[in-house]
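Novice: So, here's a batch of structures to check.
Just so it is clear, none of the values below were taken in a lab; they were calculated from the coordinates. Just so you know, these numbers come straight off a predicted model, no measurement behind them. Cβ atoms are built from the backbone, for glycine too; each structure is taken alone.
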Structure 1
Amino acid sequence: MLTAAVRDLHRCHPDEFVTDVRTSCPDLWHHNPQITPLDEHDPDVTVVDCHYPLIHRSNQEPRHFLDGFVEDLNEQLGLRIRTTEFRGDLYISQAEKDWFREIEDRQGASLPFWLFASGGKFDFTAKWWAADRYQQVVDHFRGRIQFVQVGEDHHHHPAVDGVVDLRGQTTLRQLVRLMYHAQGSLSAVSLLMHLAAAVEVKPGMPLNRPCVVVAGGREPPHFTAYPHHQFIHTVGALRCCDNGGCWKSRTLPLGDGDVNDRPDALCVDVVGSLPRCMDMITPQDVITRVEYYFRGGALQ
C-alpha cells in the first residue's frame, strides 16, 4: 500500500519531493525509481510517520485500502494526492525476468504454475481456510495446474500433497520474482493477493494476473478486493458481518499474550476450527472461481 502512495505522491506532485523509505519490507522497494537514499538525520530531511486510519472507517466509506496512506499523507503534508492505479507499485529488473527462462533452458519448460498459501500469520487466524479444502482444490487441477506452496516457516502453513513445496525457502524478493512468473495465485486475504495485483504480468498473459481469494466475512470487499480478482466473500450473509467486515482476529485465544486474544477480538461464530464465514466456502466454490479464468478465455 505504501508503494502505491509513493507512486501517486510523485505523479500528483511531480518534481516537488525526493523520497526515501524505512519499512519492515525493503525487498518491495528494489529498483523503485521514486526512491533516493536519504539520511533521516539531515536537517533538510523531513521524517513522516505513515499510517492508514481509513481502516477504522472501512465499513462506512466506499474506499479501498490503497487510499489509506494517501489520505494520511494528504492530511500531514497538506497535499492533493489521489490514487491513480488499482495496485501497488513494484518493479522487476530484466535480470529477474530472465532468471526463470534460464532455469527452463537447463531443465526444460514447466507447466504454468499458481502460487498458493495454505494458512497465514498467527495474529489473524480468522483469515485461515482449511488445509484439507486446499488439498481438494489441488487434487482437482492435478495435471492442469502446478501449484507452488509458499509461506514463512514461522507462520502456519500446513503441508499439501502434490505441490512444489517452497515453504520457508524463499526470501520476500524471491517471492516477488516468483509472482512475476506465476500464472495465478490462490490464498486467503494475504500478501499473495496484494502481490498478484502489484507485480506486472509476463507477455502473453491477461492484463491482470488471475487470483482467487478465500475471504469470508472478516473484511469489507470494497476495502480489500481488487476488481479483477475472484474474491470469495460472505459479507452480508451472516448477522456478524451484515454491515461490513467483522474485523475479528482469531477463532480461539492462543495464550501468547497478543492483544488479539482479547474476547472482543475473537470470532463469535466458530464451526470446528473455522469462522462460520470461512466454513461456508466450499472447495467447489474455489474450484469454480479458478475455472472461470479458463472458461472465460483469460487463460488457456
Structure 2
Amino acid sequence: MIYIISPEFTPIIDMLEKYLIGKRETIALSLATFFAGGHLLLEDIPGVGKTTLAKHLSQVLGLDFGRIQFTSDMLPSDILGINYYNQKDGAFVFRKGPIFSSFLLADEINRSMPKTQSALLQAMEEGVVTIDAVAYILPKPFFVIGTQNPHEEVGTFPLPNSQLDRFMCSFGIGYPDKSSERDILLGKKIDTKTQIMFSPAQIEALMHKASEVKLSKVLLDFLQEIIAFTRESGKFEYGLSTRGALSLVAMVKSWAMLQGRDYAIPDDVQMVTPFVCAHRLVFREGTTSTKRIDVEIFTHIHPDT
C-alpha cells in the first residue's frame, strides 16, 4: 500500500532508521501506536531488532525508559514495587518498581507466569497501579512495548486474552531486505547520536491532534462492518471487543495524522486493521483459513467511499 509520511514526522523516522535499517513502515506503525495512546506488542524471533527499536524510540521521544526482563521466577512486586520496613525511620516505605516509567520495555513477556503478567493489566488500562490498597498514578504518557519470541515453546507461557487485548497493535519486525542487510554486515556506522525530537508539550499536542482526526459517516459505517464481521461471521473464536474496536478507531486516526491529514480515508483503515486485529482474532476450529486475517476480512467487506 502506498502512503506518504508527513514532513513533520519524516526526521524522526530517518533518525530511527539509522538503527533499524530498512524498517520505515515498522517505525511509522510504532509511532502511530504511541500517538494513539496505545501499547505495542512485538512478536518475532530473537535478534531482529525489537529491543533496539524500543530503546531508540524512547530516546527520540525523550521519555524516561524502564526495562523489565521477564523470567519464570519473577513476582508482581518485581514489576510494581514493594512496601518495606525502614528500620532507620521506623516506618514502611514504598520502593517503586520499573513500571514507574513513561516508556516501559516488557522484554520477553511470555517467559513469566500469568500471575506476573497480570501485574500489567491495571497499569496498561488505567495508568494506575494499586499496591496494598493505595493507588499510585503512573507518568503520562505511559507507553508499553512488550516483546515475545513466538517460536520458542520451552519455558514460555502464552499471554491470556485479557493481556493481549490491552495491546493496541501487534506485529513483527522481520528480516531486513538484502540491501539493508548488506549495510548491517558491513558495519555501517552511525555518525550522529540519537536526538530528542519532541518536547513533552509537543507530544501532548500531537496525541490530542490524533484524537481529533475526523471520521466521515461512510468511514464509520465501514469500520462497523469490519467489527460486525469479526463477531458475526462465525470464523473467529471471539470477535473484536469494545476495547479492540476503540483501538482500531484510534489507530486509524493516528495513522491519518502521520500522513499529514486531519481526516481519515479507507486506505488508513486497510493499513492498520491487520495490526490491530491479528493478536485478538483466532480462527475457529474447522474454519481455519490459509489467508491472513486482513485478507479474510477485506475479501468480504468492501469500502464504498
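Novice: Can you say which of 1, 2 returns 4.3 when distance in nm of label points 7 Å out along Cα→Cβ at positions 9 and 73 is computed?
Specialist: It traces back to 2.
Novice: Using FRET efficiency 1/(1 + (r/R0)^6) of positions 185 and 241 (r between Cβ atoms, R0 = 30 Å, to 0.05) for the comparison, can you identify which of 1, 2 gives the largest number?
Specialist: 1
Novice: I've got another one for you. For the read-out mean projected area of the Cα convex hull in nm², for residues 161-248 alone, a value of 7.1 was computed from one structure; give its label from 1, 2.
Specialist: Matching structure: 1.
Novice: Hey, relative contact order in percent (Cα under 8 Å, 6 or more apart) derived from one of 1, 2 reads 23; which structure?
Specialist: The value was obtained from structure 2.
Novice: Compute mean count of other Cβ atoms within 10 Å over residues 81-88 for each of 1, 2 and report the one that scores greatest.
Specialist: Top value of mean count of other Cβ atoms within 10 Å over residues 81-88 goes to structure 1.
Novice: Here is a follow-up. Quick check on the output: -11500 is helix-only ellipticity at 222 nm (-39500 (n - 2.57) for each DSSP H run of 4 or more, over all residues; to 500), derived from one of 1, 2. Which one produced it?
Specialist: 2
Novice: Given structures 1, 2, which gives the highest value for mean count of other Cβ atoms within 10 Å over residues 113-120?
Specialist: 1
Novice: Can you say which of 1, 2 returns 5.0 when distance in nm of label points 7 Å out along Cα→Cβ at positions 105 and 265 is computed?
Specialist: Of the structures listed, the value fits 1.
Novice: Identify the structure, out of 1, 2, from whose coordinates Rg and Dmax of the Cα atoms in Å was calculated to give 20.1, 70.
Specialist: Source structure: 2.
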